[in-house]
Structure formats: C-alpha cells, structure tokens
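Quick heads-up: structures coming right below.
Please treat every number below as a calculation from the coordinates, not as lab data. Keep in mind that this is a model prediction, so the values were computed, not measured. Cβ atoms are built from the backbone, for glycine too; each structure is taken alone.
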Structure P
Amino acid sequence: MISRNIILTDIDEVMEFVNQVEKCSYNVDIAVDDSVINAKSVLGMLSKGFRRMMRMDIHADHAEELLEKIARFCI
C-alpha cells in the first residue's frame, strides 16, 4: 500500500482527481476524520469538503503513473 496526503480545494479539483483515480484497476481510499471513502466516488469525495488534508491509500505496490497525474494535489 502507498499512502500520501492530499488537499483538494474546489469542485474542479475533486472532479479532476476522481477522473484520474477512476482509471486505475486497483482500489484507492481516502481517510478523513473517522471515515474511509472510495476515492472513485464523486459524491463521497464531495461530501468531505474542500481545503482539508486527507490521507490517500493506494492499494497497489506500484502506482507511479497515478502519482504523476495527481502530483499537484499531494502535499
């Protein structure tokens, strides 16, 4: 598993992030507060709000391509 912290600041960033994650064959989860949501779910991602740090857990050994595509959201 690969973990990174991310911040999404508006609806456009959420849509771009989910669009990239949806292309992956492996699972990607977002942990925020006491909940874990599917990062491929637009509604789930929007429900967590904006401008807050979230932990992204990628359930794969190698995810370089995804990490390159979402690098601007990683902190």
Structure Q
Amino acid sequence: MAEASLIRTNVEHEANRVLFGIVHEVAMGYAGASVFEVAAVLRRRLVGVPGLDEQGIRRIAEEISVGRDPSGL
C-alpha cells in the first residue's frame, strides 16, 4: 500500500515538474504576446499533461501576456 502511494506521489511530482517547465519555457518565449497566441501555444505544448482545464490555461496565458512567469521558476 505504501509503495503504491509512493509511486502515485512520484507520478504526480513528475507531472507537475513537466507542467511548470513547459509554462516557464512558454513564459520566456512569449512574454508580452497576445493572450490568444500564448493560450494557443500552451494548448499545443500541454497536450497529455494532466491538471489544466481551459480556464487554467487562460489564466496562465493572461499572466504570460503581461510579462509574468507564473511557473515560479
């Protein structure tokens, strides 16, 4: 049981690491771009990464479009 919990924790950690890494890369490359453009890039790059719905992508795109890096990296 503890092993399954550890595996799940590692999978979640890896998914978060990938998510934050992608958001950081997009923030560095698209800071100041339009929300529409940033959201489109995020949608393409985050295919298969769990944890974000359309509203979340929009919020992140809005932050990036004004020059912020919401990843915290």
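Annotations for the structure displayed:
- For 21, 48, 19, 10, 2 (P(r) over Cα pairs in 10 Å bins from 0, in percent, calculated) the corresponding structure among P, Q: Q
- Relative contact order in percent (Cα under 8 Å, 6 or more apart) derived as 42 - corresponding label from P, Q: Q
- With helix-only ellipticity at 222 nm (-39500 (n - 2.57) for each DSSP H run of 4 or more, over all residues; to 500) derived as -8500, matching label from P, Q: P
- Distance in nm of label points 7 Å out along Cα→Cβ at positions 20 and 52 - highest-scoring structure of P, Q: P
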